[in-house]
1. Which structure, out of 1, 2, was distance in nm of label points 7 Å out along Cα→Cβ at positions 196 and 212 derived from, given a value of 1.0?
2. Taking 0.20 as the value of FRET efficiency 1/(1 + (r/R0)^6) of positions 84 and 132 (r between Cβ atoms, R0 = 35 Å, to 0.05) derived from one of the structures shown (1, 2), identify that structure.
3. Figure out for me which of the structures 1, 2 the number 0.25 belongs to, where FRET efficiency 1/(1 + (r/R0)^6) of positions 100 and 140 (r between Cβ atoms, R0 = 25 Å, to 0.05) was derived from the coordinates.
4. Quick check on the output: 10 is percent of Cα pairs over 33 Å apart, derived from one of 1, 2. Which one produced it?
5. Check the numbers for FRET efficiency 1/(1 + (r/R0)^6) of positions 20 and 220 (r between Cβ atoms, R0 = 25 Å, to 0.05) across 1, 2 and tell me which is largest.
6. Looking at structures 1, 2, which one was mean count of other Cβ atoms within 10 Å over residues 52-59 calculated from, given that it came out as 9.8?
7. I have 3.5 for distance in nm of label points 7 Å out along Cα→Cβ at positions 60 and 172, calculated from one of the structures 1, 2. Which structure is it?
8. Comparing 1, 2, where is distance in nm of label points 7 Å out along Cα→Cβ at positions 12 and 76 highest?
Structure 1
Amino acid sequence: MQKGKLHLIPNMIADDAILQSFPPHNLEILKTIHYFLAEDIRTARRFLSVLDLGINIRELTFEKMDKHTKVQALEPFLAHLSQGNDIGVLSESGCPGIADPGNVAVQWAHQEGVKVVPYVGPSSIFLALMASGLNGQNFCFQGYLPVKDVERTPRLKEIETHSAKNHQTQIFIETPYRNASLWKALLQNLAPKTRLCLAYDVMGKEEYIRTLTVADWKKQALELDKMPALFLFQA
């Protein structure tokens, strides 16, 4: 029996950006898949409902896969692939496997000889880098910085030194309610000439993407709401 395929389906990163986020091919593929791995099943169901695919969402089968999930726990569900059924991996936001736990299922698929199929879709990380004007030839996604100043400050200094030495863009995300705290730390600890980009609510109604030196940012009156944001800099 021919094995099924593991489809990596991006999710929207802004609620009002559906039409510009997904090519028609993605929508047609989604109509054919009946098994899904998702970080949050409730959000996955809502996403598929919003797409209005003309399918009965209640007939679909979902399995939770988050950052705590071990591949052993997924193996009974992934067995559907061996039975010829396709499985879709839905990110909570953006692209599966990029700042997302989807790589757990993908690793298993490669080990078992299952075909992995990635699809075009939005990634706030790459969209922010594109719009930042910072080096897109050499960049590093750092994920989350330490929360406590005593750990975050030396880490920022270390990363900034590496950025200057290697001409490398550094990219960060933060939990929205900590945006203001991280922004303050960046302005306090980075060198005045370091170029810093704020990418706020990417693809959303309040989208704001701007790059200035740290010295120039300090002249701006800026208040960050609790919205998804990315922070990029190049020393």
Structure 2
Amino acid sequence: MALILSVDLAYRHYEYFGFCLLEESAGKAIAVQYLHHQAIGLEGAPQAETFANRVLGFCLDTGVSILMLDGSQGWKDPDNGLLNQRVCEKELNTQAKTGIKEEVKPANFKSFVSFAISVFSALNKTGHISLVTEPRIVVPARGILLIETYPHSAWKKLGIRPLARKQKCPPEQITQNAEELKRRFGLPETRTPTHDELSALVVGLAGVAIAADNTSGYIASGLPPKLVPEGYIVEGYIVNPRRK
């Protein structure tokens, strides 16, 4: 059995975050719980280090072994052969392009990308987590496995129409996509999730496969993360669920 916490990140208000806690057993999610940010001790304006510490504390207290975050873990490696994005972003055609340090395209994504990278950095410095370093992912015997996700590509890997942008996504599509995931993966009954919670759920299904060592249930795109001498991470894998 394993516990997976999947978070759909935002950066302005915790009301825009999505938290999904999944319990894996025998390769299936036997419990799915959508958490309010206050259950993790999060209040006020999001700050990367505070968020990282509170989420880490929650994971350690509850026994979470896999933590999944929707957001960039590092900057582009200047030597990756691409103009202005990481290899994982090229492979998945992500909307935001993370360039070399402090460069993001489109520019309106910079605040979010910078927040996400700061969260990954703060978690990485705690000594309690490990990053995905190869396409075959193994849960460490100790500590917490930290994984970067991207919900839009997760829907595509599953062959399901991605959710429209939150402001333009009708409630019917949220219900339909949630029901489709429940049907395909045999998920337990829950309340209807929000757009953010459903985004956290769909990527969290890759964590279920990883916990069960089911290599056909997930796919890692990109290059291994690397800590450069200046003290920050470049590149990194984005992990998605996939159809068996």
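Every number in this text was worked out from the coordinates using simple rules, so none of it is lab data. No experiment lies behind these values; they were computed from the predicted model shown. Cβ atoms are built from the backbone, for glycine too; each structure is taken alone.
1. The structure behind it is 1.
2. The read-out was computed on structure 1.
3. 2
4. Label of the source structure: 2.
5. Biggest value here belongs to 2.
6. 1
7. Value 3.5 for distance in nm of label points 7 Å out along Cα→Cβ at positions 60 and 172 corresponds to 1 out of 1, 2.
8. 1
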